[in-house]
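Taken together, the values in this text are just the output of simple stated rules run on the coordinates, not laboratory data. Just so you know, these numbers come straight off a predicted model, no measurement behind them. Cβ atoms are built from the backbone, for glycine too; each structure is taken alone.
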Structure P
Amino acid sequence: MKINTDGVLLGALADFQEPSSILDIGTGTGVIALMLAQRFLSAQIDAVEIDKTAASTAMKNFENSPFVGRLTLYPYGFEDFFAAHPDKKYDLIVSNPPFYINSLQSPGAKKTLAKHTDKAFFDQLMHDVSAHITTNGVCWLILPTETAVLVKQSALQYGLYPKKIITLHSFKADAPHREILALGFDTQQAEEEQFVIYDAPKVYGKEYQEVLKEFLTIF
């Protein structure tokens, strides 16, 4: 669970005009937080990670980056983080969250912690996000398409509306398998886009290469 397609696409595509404050919920080993630090050079970035091993790795990655002065790691869950910092607000909140609702638990305990949850998790997440984004702030998530439906329903309960929906497709003819979802308080009609990852098996498309060329050395 170090670097994956979901994480790097969220890190590259989550957007906000000149954010001063960013929160990465479930930072893992810190990849998304580091990408956002590279993209938004004046932003202060907080990163929350409940898994102690992943948090330790993220801390080392932050310390070895040129952005160390703008990155702060909190090694506990987002509920405890918000309880400890009730007045913090962010222009941009991002998360590549655990997303398999009511599914079978995976054999590995760490993967279970990182990838399995239930609807209550997202209800709590949307509740806390709504209380901790600025008036014009945006929360960006990457989710399987089925989970995205439930999360959008949960978000509405807390006054959060889709601002942008990017459907991810492995190949142009494939059905979408993920949504990158931007949520905010603005009720205007959401923008909708499609993003195709591959031109052919094991051949990344030009769009994928373009958005990630500043981050991945293979491009």
Structure Q
Amino acid sequence: MNEAWVDAATVAFVTFFVTIDPVGLVPIFIGLARHLPPARRHGAAAKGVAVGAAVLAVFAVFGDAALTRLGIGLPAFRIAGGILLLLLALEMVFERRGQRRSVAAEHLQEELAVEDISVFPVGIPLIAGPAAITAVVLQMTRHAHDRGEQIAVLLALAAVLLLAYVLLLFSGWIGRLLGPTLVVVLSRLLGLLLAALAVQYVIDGLREAFLS
């Protein structure tokens, strides 16, 4: 296991942890699944994570090819993706993301009046949302030169999704343990990390666009 592999896995894990935000999903999932019996709540958690994982895996494998077919260069996508992630980071730092996701999820559930919350909105867009999809494509294209590093990125994604499943599975207990204050503090700290990563994506994109 070389240093580049470890670095790729570490950066990818932090990026996916922040964009998917397993901790922030807990209170939202509690609200959405409050009417479900424990067995169905556990099933919704498993199915939601599986759907989100499938969507992200498709973009991880085919995202680069899709960009090429659309005539979008990697520098442009890195700059656009960095700006999108920076906006997300600002929402997290100023404590607006959780409220927005919760209101949107509840609104969609009421509008569609569906019992199965696993595919929509849990799988899409709460897990496989625009920020997570952007992060997956950016991380895979960033390490396009090395298959081993791309495998490290996929393993980091799998680790975050597994963590999300565990947190959703024990969402009721975790919500009581953490409390709203600690969740907000963690969200703001992770937002700062994401902001720094987002700026780095923009810098990398500008460097490639003007120096290549």
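Kindly point out which one of P, Q the value -28500 was derived from, the read-out being helix-only ellipticity at 222 nm (-39500 (n - 2.57) for each DSSP H run of 4 or more, over all residues; to 500). Each step should come with its number before you reach the end.
Numbers: P: -10500; Q: -28500.
This figure was derived from Q.
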In terms of relative contact order in percent (Cα under 8 Å, 6 or more apart), which of structures P, Q is highest? Q
For FRET efficiency 1/(1 + (r/R0)^6) of positions 27 and 171 (r between Cβ atoms, R0 = 30 Å, to 0.05), find whichever of P, Q sits highest and give me its label. Q
Suppose you compute Cα Rg over 2.2 N^0.38 Å for every structure in P, Q: which one lands on 1.03? Q
Work out FRET efficiency 1/(1 + (r/R0)^6) of positions 51 and 75 (r between Cβ atoms, R0 = 25 Å, to 0.05) for each of structures P, Q, then name the structure with the largest result. P
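Using the calculated result 18.8 for mean count of other Cβ atoms within 10 Å over residues 11-18, pick out the matching structure from P, Q.
Clearly, the read-out refers to P.
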